[in-house]
Structure formats: structure tokens, C-alpha cells
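Have a look at these structures, which come just after this line.
Only the coordinates and a few stated rules stand behind these numbers; no lab work does. The shown structure was predicted, so the numbers you read here are calculated from the model rather than taken from an experiment. Cβ atoms are built from the backbone, for glycine too; each structure is taken alone.
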Structure P
């Protein structure tokens, strides 16, 4: 079977390139948002729509991308999606107004949707079990470089070439990802394992997936953790620059350095899962995420300012980085059939929840970072609450079953 084939470095790098594409298209132009709003003559809340429409397209697009990848194979939909991402990037770079920019972002989001679905499904096409956990951790580590490198890179390019230069560089990264995929990623889904592209077959596949607690619990936990991340991302550029007084380049560097914690967490998670179950890793890591946000709010509230925010968010992102590979392993290991649909439903949950967070963040931004910190705390609470509630229900059900068997 395909999943027993050895996974070489070129394949890992190519899948990693697909994994960073989505984050780069979000994080790279964060330092440019204030300048973008000024140049286009729109408000901070309006320019937040460049994040919102991208996330909606990225989330909803995966619901179509999943069935396509399960029906037509991985390679053709992937190359089509990368082409759409590149064209969308060109539109964004030359956009004369916010509506045109938003149209380009929608096209970018749809293209990235195909790339992400294929990236996640390709891991399980080629591996399973402990090897899949290891590969997901590696991919998450590469993907974690997005929040580290992208804002710093974007801040420097913004100073040198403005926000249009940042969007041009983003498009070129899409070209590089396309070349890597074209060279390294051969078709990984045999014809006999494909699902007909018919509404009835697609509906049955989606229904079976959504009825499975083994899929739904970690998927919801991962989606809410992602929502927390985008509350952080959506507000950080304005809070760090407008409240704490950083320039775009410095913001990019500090935001990126904080994001190193995501990479450290992902690397640590891969090592940890060699001796611990993914569920245990996910619960403890998500609690660390929550503790970090509470620490950030406490330190800022006691006068620590930017330093307190950076320390607390570093802890929170460490927990997030460790939780993501564990939760992804649980989601994609919940079954062997319809892997594209599993990746699609997960992606839709992640990015649609994230999209709902960005307009909310726009209404919370002001001279006081407290509302933003409260919103992060609320969203960071959801993932550990979901996992712990599910664990308690399982333990209760097992206890009742044991009691029934004992009475018999």
C-alpha cells in the first residue's frame, strides 16, 4: 500500500512548502496592515477583511477541495490550486482598491485550500501510526516557521518596498511551492481508493466522518486552538504598533521571535509522542496554551507592558505548537478512508472559526489591549475544555459499562 512507501526529504520539503503557504499568506503582511489601511483610505476594521475573506475562502474552499482530492487524485487538484494562489497574488499586488484586493485574497484562499487538503492527506497516503505522528510533527515544525519568518520578512520588505512589495514576495513564494510540488509530489492516491465525485458518495463520506467522536473531538479542539491563534494574529499588529509603539520592522522581528515557541513546541511534541499517547500530549499542551494567555494578561495588567505580553504569548504559543501535531495525528488517524474529506472538514472548521474571530478583533482594537487579551483567554479556554469534557464522558461511559458487567 502507498502509506508503506518510504518518505524522502524532497517529499517532506514539498509537503512542508504547502503547509507554510497558508500561514505565509496571513502572517507576511501583518506588519503592513496599518499602512495598507492608510494608503487605501479605509479603517482598521475594514482592512481586517483582507484576513477575513481569505480565511472564509480557505475554510469553505476545503469542503470542495477534499472531495476533489479524493475523487481526482492529489496531484491535479494541487497544481490547479497553486495556480489559483499565484494568480490571486498578482491581483493583490496590483490592486487599486480594497474591493479588488479582497477579490485577489479570495482567489488566494481557494488555491491555498487545495494545497492544504493535499498536504494533510498526502501524509496519511504515505504513512500511518507512529510514522505519521513523526511526519506530522515535522510538517508542523516547518509550518511553524510561517509565524516566525513571515512577519519579520514582511516587516523588512514593507520598509524597503511597501505593502505591494510584500504581496509580490508572497506570490513568488507560491511559485516556489508550485515548483517543489511539481517536481517532488507524485500521485499518491491509487485509482481503486478514490471516491466517486457524486453528491451521494460525498455526503455519505462527510456524514460518517462527522458522526465519529474519534474525529470530531480532536477536530473541534484543533479548530478552537486555531481560533485563539487568529485572535492573537488579528490584533497583534495593531496592539504592538499602535499601543506599544513599535515600527513595522521591529514588530515583525518581535512577532517572529515569539513565534519561535511554536516551532519549539512542535519539535518537542514529536519527541514526546514517542513515549506518550497523542491525547495526553494534546490535553497538557492545550492547558499550557491557556496558562500562557492568562500570564500575558496578568503581566500586562500589572504594568509589564510589551515585555509581559511577549513572555506570556511565548508560553501560549509553545503550548499551541505542541498541541497541534498531537491533535492532527488524532484527527487524521481516526480512519483510513476519505482522507481528503477528513482534511477538508478539519480545515473548514479551523479557518471558518478563525474567520469569525477576525471581525471580532477589529471591534476590540483601541488604546487599551485588555479586550484583546480577554478575547484570547476565552478562545484559549475552549480546546482544553473540549478535550477534558470528552475524556470525562468516556471515563463515565466506561465506568457505567463496568458496573453493568459486574452486576451481570
Structure Q
């Protein structure tokens, strides 16, 4: 429905306090009808023929979309029953009908009966049955739309602040039962079409990382995000027996939410065991074997189209008495940041870790060249994959330039 279609029928109920008051009411009603475009009804416009005014009043009240009660001392007196029987019989009758309608059906009639204060009138002139202090009242400051903005908006159904459309209720990830959940990362898609959170918390079995994806609507980005995280879930399940892969503890999938809970191993990190450099003569071969093992783990991911892309000395821990490296989490796998060059990003980060840990250790030209190539800003200049890097690091550190 357009604003033009909103032509409510409006009945003006008022008392004949004085000639001036009658003129003020007539000018007000005329403005609403002529300038406001409303179907306003006023008794003075129906005096062209003899009529039964009681029947006319009943018809006006019943068929009006709104009844405007113009506050004045005489209206209040007559509506509250303190006037003499012959004092304004018409208003006494109208007010009695309004009281009866309000008693019969308040949900219908309270929004329809609007107390109006013309310029110079007081709230104390509103009849008490219209609740002047606890219900709405409408002040007319001038005979302009701006001067009666609130009233005109109610009459035409045009709120100043329209109620916004409701969006979808967002699902939130549950808190971990054995401790608090700490938000470590959050990504939000355009228009909140998806929300991805990575949180660190505790379960009875120990520390965990929770990955939660909430989607709303359906578009290419949403479909891609869901597919990638589900693929990560399948990849973790498929590589559960591979040494060094984080353990998937739990996962749930609904049409709007995917949650993965991954064990976060509590163990010494690579930084704890191999930093600061230089390494001792006995620690160098241990470090090289650890890197070779880590590269094999990552190669299993790369074969399946995934990469970590967040490898640091703190994201790698050691179990089995410090002999077996394990990834602390899944890094950027399954996030918007993962890209097709992810495996070569892993190679670059492995090269940076090795170069830092081996700083101060005498290296052959072969090893020096390998570390330089691995950290090249040009991806195609790096070793072709994690397995190639791990194997070459082991050979170059064992046999030197031969």
C-alpha cells in the first residue's frame, strides 16, 4: 500500500467552549483534510440537513479509523461527569460512548482514540479516562505537517523510525564444559553471510581448538566455506593414523553450522627444545630428523590438497619423549586464507624455521643454498614440496656438498 492509499477516516470530537475554540478546531480539521489528505469528519460540515445527531455520532465513532479528542476545559468537565445535565449534551453523549467502547474492547479502541492538544492547551485538560499521563498524547504546535509531525505519522501509518526487518538468529558455539573458551580468531563474510571462529579452550581430555563456521543464506562463498571445512574434517579423519597430525576429537554438521574440535597437545614446543641457537653438536642431527619427520606429516596433507600455512617454532610440539613432532593445530586449513600455493608457503615457513634454528651452525654450500631457495619470495624457486625439502635437508646435513 502506498502513502497515497492511506486515507484514514478521522472523526474530530470536541466541545464548543467558545467561538474562538470552535474556530481553532475548524481550522485544524480543515488543514488535516485539505493539506493532509485525510478523510476528516466534523459536525459543522454536516449541518446542511436535519438529522438525528445521536445516530450520527454513533455512526462516526463506529466507522472512524481514528477519533481525535480535542482537549479543553469544557470537554474534560463534560466527559468526567461533573457538568450539569444540560451542559453540552452532545459531548457528554460522545464521551459516554467512548468510555463504553474503551471498556468493551481496549486493544481496539486505545490506539484509535487520540487525545490532541491544540496550541495553548494543557495536558490537564485531557479527560482522565484517556490516561493523559500514562498513555500517548499528541501536541499540535502549529497548523503545519511539521507542527503536528507525531500525530500525522500515527494517522497515516508512517513511523519516524520504522521497525527494521529481522535477520536470522545466529547460532553460537557452545562453551567447553571443562573451562572457558577463548576466542583466538574471527572472520566475517560479506553481510555476515558466514562467520568463522577459532577458539582455544579445555575439555576433560585436555586443551582443544574449536573451529566453528556459521552460515546464513546460500551463495558461492558460503558453499565454498562449508565445503572446505567439511573436507578438512574428512582429511583429519583420513590421516588420523599419520604421526604428527592433530587428533580430531569431535565434529558436528547442521545446515547452518559446522564445528570441529581438535586436540591441542600439551608438550614442549620446537622453540622449547631447539632455541635459542646455536645448537650443540648432538642436537643438530636430532633437529634435522625432527624436520624430516614433520615434512612427511605435511606431505600427507599436501597430497590431499591442504596446507598449514601458519608454521612457527610454537606451532610444532614434541611427543614421545621429545622425539616425534606434532602439529599443534590445523593452522589456516579450512579458512579463507588457504590458497593454491599453500604447500609452497609451508615449504617457505619450514625453511625459515630451519634457518633460524641452524644459525651459528657450520653449514655446507648445499644446505645454505637449500635454505635460501626455500625462503625465496618466488614460489617456483622453492623446493617442489615438503617431502623434497625434508629429504634434501637431511642429505645435505649428512653428506654436505657430496
Legend entry - Which entry (P, Q) yields the derived value 20.7, 76 for Rg and Dmax of the Cα atoms in Å: P
Inset, instruction - Check the numbers for distance in nm of label points 7 Å out along Cα→Cβ at positions 126 and 390 across P, Q and tell me which is largest. - result: Q
Legend entry - At a computed -11500 (helix-only ellipticity at 222 nm (-39500 (n - 2.57) for each DSSP H run of 4 or more, over all residues; to 500)), which of P, Q: Q
Legend entry - Test item: FRET efficiency 1/(1 + (r/R0)^6) of positions 230 and 350 (r between Cβ atoms, R0 = 30 Å, to 0.05) calculated as 0.65, pick one of P, Q: Q
Inset, instruction - Could you tell me which structure in P, Q was used to calculate relative contact order in percent (Cα under 8 Å, 6 or more apart) as 27? - result: P
Inset, instruction - Give the label, chosen from P, Q, of the structure having the highest value of distance in nm of label points 7 Å out along Cα→Cβ at positions 102 and 134. - result: P
Legend entry - Test item: semi-axes √(5λ) of the Cα gyration tensor in Å, for residues 110-149 alone calculated as 19, 16, 4, pick one of P, Q: P
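If distance in nm of label points 7 Å out along Cα→Cβ at positions 38 and 278 comes out at 9.2 when worked out from the coordinates, which of P, Q was used? Walk me through the numbers before you get to the answer.
Working: P: 4.6; Q: 9.2.
The value was obtained from structure Q.
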